[in-house]
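Next come the structures, one after another.
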Structure I
Amino acid sequence: MAPDEPIVIGGMLVISGAVSYLGEDSLGGIELAILHRDGQLLGREIEFVLEDSLCSAEGGQAAAQRLSADESIVGVIGTNCSSAAQGAMPIISDAGLVMIAPSNTSPSLTDEDIAAGGSHLPGYFRTSHNGLMEGMRNAEFATDVLGATSIATVHDGDPYTEGLSRVVAASFADLGGAVVFEGAVNKGDTDMASILTEIAVVNPDVIYLPLFEPEINFFAAQMQHIDGLEDTVIIGGGASFMAGFPENTGEAAVGIYVSGPLVTGNAYNTFLAAWDDEVGGTPPSGYHAHAYDATNILLEAVAAAAVELEGGGLLIGRGAIREALAATEDYPGLTGNLTCLEESPFAGDCATGAALAMFVITEAEVYDDNWPPPVAWNFASDSPGQAEL
C-alpha cells in the first residue's frame, strides 16, 4: 500500500427494500465509529465502500463478489440478514477477507458442522448475539415469566427465522412445555387466515413469531379476528425490533413482546447523543451499537496486522487481519467486552450475549412514536418474576 493510499473497508448492508431500516441502523454505527477516529487510521484516511446486500442469499452473494474483487479492501462489515450472510460467506472466505456481521443471529453461521446444517467458514465473525442464546432465553421468558405451557412457532424459511424457531421449540420442550404447532409462511404472503386457523385449533398460550415486516404485520393484525386466539400472546424476534413496527401494525401490536438488544451505560448515552447530532433523531433498530463495535474491532485488527515499509508504505495482509481479529479479547465495546471465539458452534462469535432483553409494545409505541419500548424482562436478570398471560 503506497504512502498516500487510504485504508478501505467494505460494507454489505441492506439499504433498499422492506427491511432497509436494518442497514440504516448499522450504517449510522459504522459512520460514527469512523468519525470518532477523525476518519483516520495509522495516519491514513479511512474510506468506506458500501454495497447493498438486500436481505437474501442472492443479494449477499452479489455484494460479496463486488467487494472481494476490489483488492484495496482490507475487511468488510456485514451482513444484516443471516440469509445474505450465507450467500456472502463462501466468497469472502475464499478471498481471504474477513466479514463482521452486526445483526446476524442464525446459529448455523457460527456452526462448523456442515452435515448438521452449519455453514461457518473461516473469516466470518459477528458482534450480534448467537440465536442459540436468544432462543433459549425466549423459551424461558415464555415459561417462567408468562407461565405458558404450550407454544406454536412460525417461520418463513429464512435461516434466521427458521433457526430461531427451531431453538425456541427445542428449548421450550426441554423446559417441560408442549410444542403444539410448528409451521411456516412464505415471504410475500399477505393472507394469514389459513395458518392462523390451523393454530387456533390447538389454542397455544404463545406464538413465537420471528418474522420480518410486512409478514409479521399482516399476521398480528389478522390474528385479532380469529376465534380461539383471543388470549394467545405473540413473541417476536429481533426482525421486528424496529421503530416502524408498532405504527405499521397498529392496535394489534399492543401487548406483543419483542426480544432485542439492550445496551446501556454512559458510553452508549454519549453514542446516542452523537447519533442525534450527526445522523439525526434516534436509531431505527437495535443493532447500531453492534455495528459500531464491529467497525472498531475490525480497524483495531487492521492496525495490529499492519507492517510499516521503507518509504512510508504499509503491508496489510488479509490473513494477518483474520488472525488479529480472531485474537480479539476483552475489547471494551458499547455492547460489552468482546472476545472472539474459535470453537464451533460459536466459531466467530464475539458478542457477550448479555446485551439482550424482552420488550413489550405499548400504545405509546403505536400512537406516540415512542422508541424503544419498555423492557419486560432483562435477560441478564436472575429473578424473572411472573406475569399473567
Structure II
Amino acid sequence: MMNFVALCAIGAEKALSNELHKLNIAILDSTYGKIRFSADTEGMYRALLALRTADRVLLEATSFSATDFDALFNGCQHVNWEAIIPKTYRVVIGKVRSSHSQLLAETSIQAVVHKAIAERLCRVWGIARLPEYGEVIDIRVHIEKDRVQILLDLCGEPLFKRGYRTEGGAAPLRETTAAAMLLLSGWRRKYPLYDPFCGSGTILIEAALYAWGAAPGLGRDFAVSSLLIGDRDIESRLREELRQEINFTNRIRIYGSDADGRAVSIAQSNLIRAYELILGKEAGRGIRIARDFVPPSEYWPRITTSSMENAVAPEDEPGFIVTNPPSGERLGDREEAERTYQAMGVLEKHFPGWNLSVITNHPGFESFFGRRAQSVRNITNGALKSYLYQFENLGRKTNVDNRRT
C-alpha cells in the first residue's frame, strides 16, 4: 500500500471524499483542497481514471518532521528514488508551499530537496550528474507546521484536462469544478438538469459523463505509467473494466442553452469529442463522429440557442439548474453581470419547484437575484475565489436563518 494526496478545489472536499468512499479507497485525513488516502497500484489507477473532482493525484514519497535544512536533506535522501524514477528522467522540484514552519525560503527548500535526490540517484546509478534534458518528473514539497510532504505528480496534465474541450470560451469553468457543482447540488441522473448559460458545455458534458457512468479519465494518459511504479497491465485491465460499466442507453434529461450561437456550436462539438474520447480512443477504433451526428434524444444532452430570459422548464417534473453565469471579471463588465443576475429572477417563474446552484465570484449575488440562498459555499475555480449559491424550490420565497458557509 502507498499513500497519496488528491488535490481539489477548496470547497469541493466533501464531493471528493464521497467519491473516494464510493471507490472503496481508504481516506487518511483531509484539509483545505487536499485529501490523503491509501491505496495499492490498482487503487491508484482507479483514482486517476474515475475521480471527477480531483485536480491532481500525487504520490506521497515520504513524510517527516524537519525544522532545519539538514533534517530536510536527510529525510529526502531516505526515499528509494531509484525505484520510482527512470534513469532518463529529469528531476524538477516544482511547487513549494510552506506555512507555520521554520523552513520558509522556497528557493532554498527547492535547492536542498533537489540536491538530496540527485546525490542519492547519482550514487546508486554510478553517474556524475542527473540528466538535464528529456522527460520531466515533477516533485512538490508541502511543509505545514514543520511537517514535510514530498509529493510526486502522477498525472502530467492536470486531471481537469479531460481532453474534450479544445475551445473553452471566455472565463471557462474547470471540468473538475463543474463536476463538484453537480455532485454538491444533489443532482442525480433520474432528475432533469438545465444550464441556461451553458457556454462551451462543461457542466452539461460532466453531467453526461456521470449519467453514462463513464470514468472521466478514460480519454487521456497519465505520467505515472512511464514511471517505475506504473503498471500498464493493471492500467489496461482497469480501463477495460471501467469501459464495460459505461451505458450510453441510460435515459438522461440534460438540457442546456446559451444566447451565443457560437458557444452552442462549441458545446455541441465538445460533447461529441467527449463521446469519441471515451469510446473511440479507448476501444482502439479511432471513431470519428460526423458533425450531423444526432443520437436518440433520450440518451443525449439537448443544447439550443436561446437567452436565459426565454428558458423554460423542459420537464413537468422539478429538477436542477446548475450554471455558471457571466461574472464580469473584465473592467466595465461587472455592472452588466449584475444586471444578468437580476434578470435571473425570471427563473423563479419559469422553473417552479426546481433547485438552483450558481457559481460566481460575486459575493453579492443574492441581493441582485432577489432571494437568500439556502446554502453558500466558498469554492475555487482555478485561482479564482468563487461562491456556490444553492437555492431550493424556486418560486417559493423562504426566510433562511441558518445557512452553511
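Which of the displayed structures (I, II) returns the greatest value of distance in nm of label points 7 Å out along Cα→Cβ at positions 143 and 359 on calculation? Walk me through the numbers on the way to the answer.
Values: I: 2.7; II: 3.3.
Ranking I, II on distance in nm of label points 7 Å out along Cα→Cβ at positions 143 and 359, first place is II.
To test your reading of the models, identify which of I, II gives 30, 15, 13 for semi-axes √(5λ) of the Cα gyration tensor in Å, for residues 191-310 alone when calculated. Derived from the structure labelled II.
Work out relative contact order in percent (Cα under 8 Å, 6 or more apart) for each of structures I, II, then name the structure with the largest result. Structure I gives the largest value of relative contact order in percent (Cα under 8 Å, 6 or more apart) among I, II. Set I, II, criterion mean projected area of the Cα convex hull in nm²: the highest-scoring structure is II. If you line up I, II by mean count of other Cβ atoms within 10 Å over residues 7-14, the top spot, with the largest value, goes to I. Source structure of the calculated read-out (helix-only ellipticity at 222 nm (-39500 (n - 2.57) for each DSSP H run of 4 or more, over all residues; to 500), -11000) within I, II: I.
FYI, it's all coordinate maths here, none of it is from the lab. Nothing here was measured: the structure is a model prediction, and the numbers come from that model. Cβ atoms are built from the backbone, for glycine too; each structure is taken alone.
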